[in-house]
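*Asks:* These notes open a run of structures that come right after.
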Structure I
Amino acid sequence: MNEKLFTSGNNFPEGSFKVDGGRSAWYQTGRCIPGGFAIDLTKFPKGSVVAGGTPVLYDEATRTAKVHVAVKVYEAAAVGATAIKVEKPLGNSALTAGQHVIVAPSAASGTGTGITIASIDRSNELYDVLTVAELEAALTAGTILVEADKAGAGAKIAVVPNALSYHDIYVDSNSTQFSVTAVVEGTVYERRIPPVAAAVKSLFTEITFSQSR
């Protein structure tokens, strides 16, 4: 049975539908930054979900926020492969054609080789297939890829986050405005949120990533 979507004012959809299994990403939250931040979701496919607990970069001066996009490799890909299978967080894709990704570096300021996504096949329920140029290095299952600022050598993490989102945000096809509450202190259930690389986790000294289910 479909359920009425609870948005807490973070978007303006109509109708009834079910976004997830009704489990909160948060065990508890402490300090949140007052007020909402207008969040840029223009790159997210309509119908996708930005899960609560997703890393974001908020700017208090402009009252805006950006999403730190990360996905986990579903199946190993060899050198020369032109397809990468990545898991679907909450059953939805967080990537679009034209974006770049890199293997998550060991430090948030680190660099890597940016890989451009030419197209995406979303037909499988468990994973998306990214079509890319021939891989220069093999990828193992479980590797975390993060959105990069460019293609080629010297690419950096596109959005270095400073908070986690509080609510799920449904990218409704009829909505043009979305907002997010930025959490900077609390305990989040890591298994219920998109993948977070070790280098990104290290940025959050006041957030505990719980392994409880």
Structure II
Amino acid sequence: MNNMFKLTKSFKINLLLALFTSVIIVVNFAGGKTTTILGNVSFSVGLVLFPLTFFIMDAVSEVYGKAKSREFMTIGLICQAVMLLFILFAVNVPPSSRFADFNESYVQTFGTSIRIIFASLTAYLLSQLGEIFVFFFLKEKTKGKFLWLRSDISTTISQTIDSFVFMFLAFYQLTPKYDFWFVVSIAIPYLILKLILAWAGTPLVYLLVWWLKKEDEEVAAE
């Protein structure tokens, strides 16, 4: 027999917060793998999912204002910090005898993630601060109009910050090959792909704004 529950505005904002933090965590763990597009352009698989964080942030900013968007940013930062601290603990704690044979692989996998997560955390903080500042600066200047323009400009700036900060913190001097210009050369294609995905996803921002503003509705559940 079906029960009914209300799809309230509180539920919607909590769901978006859960998606927002989940994407950040998943990208930190799974985003280390790269694939290729157009034959020879390599990119992180996390690139496919990560723009969702900017779409969610813009929609939340538009509907709920600066205070709520800062809450999202702060919660995302805390989640990443907790994850980083736990990985540091897990990598350095002595293994049990039955796990000793697997410990080297475990440390190699998650130990590499420490620098990646630190780079991601720093890039996330700076890019989200930039996203929020630019979005609300433009909202004031446009008197609340042109959401698509505000979203695209703020996302372009924040994605640029995120790309270059992350690439340099994660890979600069990782090996002698990763000098300044090599890191720039791999950051630019990443940035272009991220911006294409971000601009293509602008309609999703409008959809999320509409969904957040929609009146509460009853939903059937088993």
Structure III
Amino acid sequence: MNHSVYSIIRDRILYLEYEPGQILNEKILAQEFEISRTPVRDVLNRLEWDRLVRIIPRTGSMVTEIEFSNIMNVFQVRFELADMEGRLAAEQFTPKHISTLERLRHDCDALLDNKDRKTLSGIDRAFRNVILEAAGNPVLAEVSDRLYAQTFRLWYFVMDKGGWNEEVLAVKGELEGLLKIISNGTALELGKERKAWLVKHLERLRDKFLRL
């Protein structure tokens, strides 16, 4: 599979540059990336496995809709994974990991009253990557990333609706809570902290989504 093309198309879907319900045409994509249709088809098949597109015979590949009921089901699994990620990572954080988390916490301040969805979501993704790297389990990282992608579009869609600073402070607060437990807490506490913040994240998304 062409991983570069996969990453570009996946990001376009996640950042809503390709809208839910939009049809992606193999021929047009092949022309854009100057490759044959076979590797494009491989990428779209992988994105279907990721549940980000749905292949419709004789039509093309449709970007999947944002379905709140399905996202709720995905979050139920993510809650338990977040607990596991925290517990596995707790004993393996290095000074480099901690330095990165502190930098990300500082980066949040620049976003207060400054709506930049891509930058805030980039901080959140970098934050998750630090935890998954420290956890050191590639299978967990793969599953976690796939499920994160399935819920990401809802967050990106509602992120700047209503209170923007609420979103920034939520990310910063999670970073601060994690750093505090890394210094003084246990693996069990870190797992519970990760899960608790993710529950709060879903509650905030649900409230914003229902107000739209």
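*Asks:* Given a value of 27, 20, 16 for semi-axes √(5λ) of the Cα gyration tensor in Å, calculated from one of I, II, III, which structure does it belong to?
*Replies:* I
*Asks:* One of I, II, III was used to compute Rg and Dmax of the Cα atoms in Å, for residues 69-172 alone, and the answer was 18.6, 64. Which one was it?
*Replies:* II
*Asks:* From I, II, III, which structure was Rg and Dmax of the Cα atoms in Å, for residues 149-196 alone = 13.3, 36 calculated on?
*Replies:* III
Readers should treat all values here as calculations from the given coordinates under stated rules, not as data from a laboratory. Being a predicted model, the structure only gives us computed values, none of them experimental.
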